[in-house]
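Undergrad: So, here's a batch of structures to check.
Laboratory data are not the source of any read-out in this text; all were calculated from the coordinates shown. These figures come from a predicted structure and were not determined experimentally. Cβ atoms are built from the backbone, for glycine too; each structure is taken alone.
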Structure I
Amino acid sequence: MASIFFDDFEVGQTFVSVGRTVMEAEIVSFAHSYDPQSMHINSVRANASPFGGIIASGFHTLSIAWWLFLKLGLVEDSMKIGIGVDELRWQRPVRPGDTLTLTVEIAEKKQTSANDSGRVVFAHALKNQDAEVVMTYRSLNLIWKKATP
């Protein structure tokens, strides 16, 4: 998909990513580097936990969601800069073998004082293969306007 510029985003537009399957080795590797809690790296302790097995770190889940967002190609050439993430909620654990897809809706669009860009709020909903929402968040980004001749 070609990048979409500020001028062409419309509130309410929705985009859906391809799926990405998360494997246990990836979950454990990420957790060893960034979130080494037993529920992410130790199958014996994870099996005895309330989760009943290894689950992905929430930060790993967020990273996958951002990867899926970028792979949509919506802002490859049009994102000036990311400003922040709001309302991040982990709603269900991500387990080995889950296939995740991302739905992104344009929640807000606002012209800024900058002549070359505007603010766009993207509402992200990450779902597993059973269409259960596992995580939601909103990202605020400055998006370039189309170049004027």
Structure II
Amino acid sequence: MSYLKIPILFVKSFLLAVRSSLRKPWTIQYPRERPKIPHGYRGREVVNHETCISCARCMMVCPVEAIDMYHPESKAIANTPDEIAKLPAGAVGKRRPGVDLSRCIFCGYCEEICPTTPKSISLKELYELAETEYAKMKHPSTDLKPEYVEDNPEVTLP
């Protein structure tokens, strides 16, 4: 008796597979369709060099120490207040924040503590951050400019 049910179950499963394959997909067809990002989404950081005053508050408030201060002229990197004191004279107005995206937890503290208006460092709605090499996750401040992000909206930063 159970052998007679096998062809019937086979036909039912085949018809179910055909019906499911003709139906519209339930999932978003990424990357052709982009998901709708909710307002207030905290993605990758962007630094506005015109408004940044090099105060290093963002670096000091970062709970995972993902923000470094870069001095472009001497190529020096500082991640603690003691290291900032060792930067060359005149570096105060020229240093800029850089972010290690492999350590960042996207908490938004850096944006909240920024004293400038508009904010010099802000979290944008950029969510494509996957990389194959660790070196590509560390971004000096030149890669965090808003112009760079606006010019290359579909590219994850190098």
Structure III
Amino acid sequence: MDGIAKPTGARLRDSALTDDISFLLARANALSLAAGNAALAPLTLRARSYSVLELAAGQARPTQRELAEFLRLDPSQVVALVDELQGQGLVARESDPADRRTKVVVATPLGREVCEAARAAATAAEQHLHADVSGSDRHLLVDLLRRLAFPT
């Protein structure tokens, strides 16, 4: 040893844990969430609420149950997120034309505007955080993560 102490993160980076895929995914996720939440804060959103808004702004017209399953959240968490977004005037619960007993979550016109701004902020934060990842590596990473997130 050269007598110069490495910062804790650098010393721990040599551990066997950094070969563990689950650890690496969790650490990368934590870094991404922190950057995303910071970028979304001026819009009074966080990563989870942005995810709900993004899905509500699309054409799928998801139910709260579908949101919970897709986002891998407890249904009570989704209810709280939708309540929060509805309180901000960004989403509404509407009856599903196919089944009037079911409510779907849709973005309001204001919600669609905020969603566009949030998408731009989240994309910029992601690009900054992952600046060392080349375009082709990014496409490969997205493909690999999709395969892990949505196994066939």
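Undergrad: Using distance in nm of label points 7 Å out along Cα→Cβ at positions 19 and 51 as the calculated read-out, with 5.6 as its value, let me know the right label among I, II, III.
TA: Values: I: 2.2; II: 5.6; III: 3.1.
Structure II accounts for this read-out.
Undergrad: Right, something else. With mean projected area of the Cα convex hull in nm² coming out at 12.4, pick the structure among I, II, III it was computed from.
TA: Working: I: 9.4; II: 14.6; III: 12.4.
Of the structures listed, the value fits III.
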